[in-house]
1. As an exercise: mean count of other Cβ atoms within 10 Å over residues 70-77, calculated from one structure in P, Q, equals 12.9. Which structure is it?
2. Assign the value 24, 19, 12, calculated as semi-axes √(5λ) of the Cα gyration tensor in Å, to the correct structure from P, Q.
3. From which structure (P, Q) was helix-only ellipticity at 222 nm (-39500 (n - 2.57) for each DSSP H run of 4 or more, over all residues; to 500) calculated, if the value obtained is -15000?
4. Output the label of whichever structure in P, Q has the greatest value of relative contact order in percent (Cα under 8 Å, 6 or more apart).
5. Between P, Q, which one scores greatest on FRET efficiency 1/(1 + (r/R0)^6) of positions 6 and 62 (r between Cβ atoms, R0 = 35 Å, to 0.05)?
Structure P
Amino acid sequence: MNNRKDALQSRWWDLEAELARRFGKTPDMETILFLIGIQEFGQIRKEFTKEQKQDLMHVAVCSLLARSGYYELERSDPDGWPHFRQLKALPPMNAMEQERFMKDHVLLYFENDYFL
């Protein structure tokens, strides 16, 4: 691994440790996206349907990638769900590159706005 990958992995472990401390369990990427989706949706509910959970993860991905100019918030519907418009295509990436890309965006989200 080069230094950039090492730094990213170290920051990711720090995020996992902080989330585990706060929630009592180390979350996987889907859980982290779900948490971000809830934060961006702004409505906490006792339960979400399977479809709503998928929608929340989509909201999270769009919110994360909006920071890099890939999406923009277009509107919120009457139920409060945000809807995004894609501004540019994502670059071609293999699975490892996609994982690093998403981890980097998740880390920027938490470092800039929340608690790291």
Structure Q
Amino acid sequence: MLQIVYDGACPFCSRYVALMRLRDAVGKVELIDARSGHPLVGEVGDLGYDLNQGMLARYKGVDYFGADCLNLLSMLSSRVGWMNRLASIMFSNRRLARFAYPALRTLRNMTLLALGRRPIH
């Protein structure tokens, strides 16, 4: 099973995880809003992951955070649909994902600020 902890208040994060065709590739996918009381949210916080700085995927017992999460999701997703093809091209390359991720995170943070949404507690 694949679990993804993402910011449900972020329009980019929400759309991204909703549009990825992960179920086709991995089967069961659990989408977890980092603003919820889900036990995994507390667990990843206790492990030192700051969910204001990136999303997290847990797959086959391994945690992937930030750019590594984006890279994993792009590799696992099917290539059906324009967004999945674009994500595959951009983020299946680990170096490119790591290069692009800080800019994406900054865009996310600026958008949340503009929308008046607070950081994840």
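Each reported figure results from applying straightforward, stated rules to the coordinates on display, with no laboratory input. Source: prediction; values computed, not measured. Cβ atoms are built from the backbone, for glycine too; each structure is taken alone.
1. Working: P: 12.9; Q: 22.4.
Derived from P, not from the others.
2. Values: P: 24, 19, 12; Q: 21, 17, 13.
Of the structures listed, the value fits P.
3. Details: P: -20500; Q: -15000.
Only structure Q yields this read-out.
4. Working: P: 21; Q: 29.
Ranking P, Q on relative contact order in percent (Cα under 8 Å, 6 or more apart), first place is Q.
5. Details: P: 0.75; Q: 1.00.
Structure Q gives the largest value of FRET efficiency 1/(1 + (r/R0)^6) of positions 6 and 62 (r between Cβ atoms, R0 = 35 Å, to 0.05) among P, Q.
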